[in-house]
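Asks: For reference, the structures are reproduced in the following blocks.
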Structure I
Amino acid sequence: MKKLEHYFVALNGWVLIAMLAAMTLVVGANISLRYLTGHSLPWADEAARYLMIWMTFTGAGLILRSGGHVAITNLQDALPNLGQKLLRAAIVLALLLFFGFMVQVGMQYAQRMQYQVTPALRLPFLYIYAAMPVGFSLLIVHLLLIAHPFITAGHYKRSDDHDDEEITSLPGGANG
């Protein structure tokens with residue numbers, strides 16, 4: 001299971017890197033063409049915008065794993081050990097419910113927009129709005145993978161290669 005988790009996290013990271021590289025190439029090419037030839041790619045801004053949307057949603061799970069989201073830990077710090085565990089379990093449950101709700105909402109938005117197309121790329125908006133259910137589904141998987149160590153000890157592992165390093169904080173929270 002650990003190996004599968006490692007591959008899942010690595011694949012998620014490489015997909016983000018590919019999207020960032022594609023966005024960089026498109027924007028860089030558009031800037032170069034604009035200054036060298038006086039003409040722009042009519043679809044470049046749109047493509048960069050949609051890649052940014054996909055990067056935001058698909059990268060949120062990796063950020064959750066590493067504690068990059070904002071969190072306030074005052075209440076947790078004031079509770080006794082059992083209270084901290086119960087609070088962390090409630091937080092995980094609330095996040096799972098919210099993420100599941102957002103998957104459903106994202107699928108509804110994607111279905112509603114499937115017949116409209118983007119102005120320049122002529123892509124169905126279904127592909128843009130699909131970032132929402134995909135991203136929140138990834139958040140669910142990432143949260144489930146870190147839930148047990150987080151609830152029991154307030155720790156979860158980094159998404160990088162340092163599996164022995166752990167971070168103490170709320171999921172998606174600032175350290176401390």
Structure II
Amino acid sequence: MNTFLQLDSIEQSFKRPDGSVLQALSTINLSIAAGEFISLVGHSGCGKSTLLNILAGLSQPSRGGVILEGRQVTKPGPDRMVVFQNYSLLPWRSVRNNVAIALREVKKELTAKERSDQTDAALAMVNLDTVADRMPGQLSGGMRQRVAIARAFALQPKLLLLDEPFGAL
């Protein structure tokens with residue numbers, strides 16, 4: 001197995017206001033091959049989102065590390081996209097522009113035509129191409145979440161992290 005993503009002795013603890021320590025994650029070791037799908041299943045509050053935030057580089061573990069394609073993950077990057085539980089859309093931008101802004105900010109080397117094509121392709125993947133000019137307030141909750149998913153798809157990340165994004169669908 002050629003390792004794509006390696007979790008090496010990940011631990012995460014948080015200090016509570018009373019000074020005690022909450023151990024959220026304890027010694028997680030995992031090797032994931034390219035193309036593999038992994039599901040984290042557990043009750044609310046068991047650390048699933050905490051682990052995803054570490055994988056995304058949004059937070060650092062108290063101990064251990066994450067290696068993606070031979071490089072340590074220390075900060076967020078466009079090679080890892082997270083689709084959160086909430087859709088986090090910009091309400092003053094159309095569906096198309098909520099997807100395109102990610103490409104404009106992250107993939108600066110693309111031409112306007114390439115950005116437009118990737119935006120349209122991502123919207124088609126989630127079946128929202130017919131509502132591309134609508135504003136988020138004109139969409140159902142499920143459609144808004146699909147815009148967030150399209151935004152992640154448009155960037156073509158190496159690693160797609162989904163933090164319960166299908167609740168609104």
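What follows is calculated from the coordinates using simple rules that are stated; it is not laboratory data. Values in this document were obtained by computation on a predicted structure and should not be read as measured data. Cβ atoms are built from the backbone, for glycine too; each structure is taken alone.
Asks: On percent of Cα pairs over 21 Å apart, for residues 63-150 alone, which of the structures labelled I, II is highest?
Replies: On the way: I: 45; II: 37.
Going through I, II one by one, percent of Cα pairs over 21 Å apart, for residues 63-150 alone peaks for structure I.
Asks: For mean count of other Cβ atoms within 10 Å over residues 15-22, which structure out of I, II has the highest calculated value?
Replies: If we compare mean count of other Cβ atoms within 10 Å over residues 15-22 over I, II, the biggest value is for I.
Asks: While we're looking at this one, here's another question. Of the structures labelled I, II, which one yields 65, 35, 33 when Cα extents along the principal axes in Å is computed from its coordinates? Show your work: numbers first, answer last.
Replies: Working: I: 65, 35, 33; II: 50, 37, 24.
This value belongs to structure I.
Asks: In terms of relative contact order in percent (Cα under 8 Å, 6 or more apart), which of structures I, II is highest?
Replies: Numbers: I: 29; II: 23.
Of structures I, II, the maximum of relative contact order in percent (Cα under 8 Å, 6 or more apart) occurs in I.
Asks: For which of I, II does distance in nm of label points 7 Å out along Cα→Cβ at positions 119 and 143, calculated from the coordinates, equal 1.8?
Replies: Numbers: I: 3.6; II: 1.8.
Matching structure: II.
Asks: Using FRET efficiency 1/(1 + (r/R0)^6) of positions 31 and 71 (r between Cβ atoms, R0 = 35 Å, to 0.05) for the comparison, can you identify which of I, II gives the largest number? Provide the component values of the computation, followed by the final result.
Replies: Numbers: I: 0.40; II: 1.00.
Comparing I, II by FRET efficiency 1/(1 + (r/R0)^6) of positions 31 and 71 (r between Cβ atoms, R0 = 35 Å, to 0.05), the maximum is at II.
Asks: Next question, about the same structure. Out of I, II, which structure matches -9000 when helix-only ellipticity at 222 nm (-39500 (n - 2.57) for each DSSP H run of 4 or more, over all residues; to 500) is calculated?
Replies: Values: I: -24500; II: -9000.
It must be structure II, since only it matches.
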